[in-house]
Structure P
Amino acid sequence: MQIERLTHLQPGDLTALIAESEHQGQTFVRRLADEWAGGANRFDRTGEALFAVRVGGAIVAVGGLNVDPYAGDPGIGRVRHLYVLTAHQRRGLGARLVAAIVEAARGPFHTLRLSTFNPDAARLYERLGFRPRADANRSTHVMVSTRLRVIAPQLLVDDLEAAIAYYRDRLGFSLNFRYEGFYAAVGRDGVLVHLKCAPKTQSDRVHRREHEHLDAYVAVTGVEALYAELQSRGARIIKPLGARPWGHTDFYVEDADGYILCFSEETS
């Protein structure tokens, strides 16, 4: 049984789910079908999706992802209308549908919300990473997306002010923050370098320079223009711009403390 992303829904596709859910006193599957038929909600806005599981061509489970209509923030999604026919429960279909919804939400939404008062459903959602929340609007559970945003090297420097000045004046970075005179971060186009005033091992610096061991690799676009810019700024270029056999064009810069940065663009 495969998870299917629905882009079309025929009038009879949800008949069995509607009948069973209404027999249990639930109306949300009927609402799903009616809103789709009337065009009020076809899960077609940015980030939205409707998923189903079929057995023998018939839909036996369904679940959707909408922009949360109660949040007032297009970056908050809402898990909606999750239902699995009783005969197909205890087979992991609900978990697979929720996993598909969570995966579809990555990128478009930073937060997912849902509302359930079914203890079994609550345990399912909590097992999959949702957390109970009483303070979210019309929601019982919330999941905040986990994503890696950036990695930054921490370079030990002899003179913090001189290091900041080099990155600013020679490499075109801006000061992001400074802390208590011994720590700072500089950035350009989302690339960050952290600088810490602390002793460093000079022998390691010599070894890395002699063997062209990098301290930071920076992927760029427009490497030729960047090379010309940093040349004009007086950056200390220790390896000129050139095409490499692995399909990149790059150049190396040494900063005020001897750290080696490679600026590289894929060209193949």
Structure Q
Amino acid sequence: MTSDNDRVLIDAGLSYRAIQQRLDSLGLAADTLRAVLITHAHVDHVRSAGMLSRKHGIPIYVTEATRTAWGEGAQKVANWKFLIPGRMVAFGAMQFVPFGVCHDADDTLGFRINTPDGAIGFATDVGNITEDLISRFATCRVLVMESNHAVELLRVSPYAASVRSRIAGDDGHLSNEDVAAFVRDHLGADVRCIVLAHLSRVNNVPEIAKMSCLDALCAVGREDVRVVVADQDRPTPTIDLASLSRYSARLAPTQSGLTQTDLPFA
């Protein structure tokens, strides 16, 4: 996330080389990052944090419990800073407020990021949508939300039953259907863009996730909301908060460039 010359990365789960390549594609250097904020200690969120810290002096922000859960990998981090849920940390005009979410890792965090152009809600590993999350996202302009799996695809997944149960549990991951229910029941009036993130390669299809969200938006008359699906293999297109007009043009789902997708189940 960038505001003027202040740049902050949430999580560092890709390899150091992959993060460098993605920053390069955006015309950014790792040395310009003010901080890396870690949501939790699972390896797909911390893989290159130590290298970024050692090579570039970037502070790594975590809770005490996350540092402990990190284990031996924590020894590779050269510059620690600590997060406390509910306590804001600021980088220029960006104010990050961490809050706890339901996931099977100690002290997993989401963030509400307040900026002069509106707030961003960020929660990418969440098993259950709580009243606290709903409240913190209520007045956001942009939401970055997990849409990990389609319920039916997970049901017929090649994963072991224990893994499927973990993913679907209250401390696992949000489904497309969970996000659609949130949109229908709790979407704030200020939201202008939803970024669907943390999609499973095995248990989801980007087109299905997007269509599920668009259908829910249509059902509540919110075709003004843009839906973006984050891709694991390339940077997500830049979203400029200042350009997200409160009165953005309405766009019907049939005009959004989607095509019919053959579902991989009967």
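Nothing in this text is a laboratory measurement; each read-out follows from the coordinates by a stated rule. Values in this document were obtained by computation on a predicted structure and should not be read as measured data. Cβ atoms are built from the backbone, for glycine too; each structure is taken alone.
Set P, Q, criterion FRET efficiency 1/(1 + (r/R0)^6) of positions 9 and 193 (r between Cβ atoms, R0 = 41 Å, to 0.05): the highest-scoring structure is Q. Source structure of the calculated read-out (mean count of other Cβ atoms within 10 Å over residues 129-136, 16.2) within P, Q: Q.
Taking percent of Cα pairs over 24 Å apart as the quantity of interest, name the structure among P, Q where it is greatest.
P
For the set P, Q, ranking by FRET efficiency 1/(1 + (r/R0)^6) of positions 113 and 169 (r between Cβ atoms, R0 = 41 Å, to 0.05) places Q highest.
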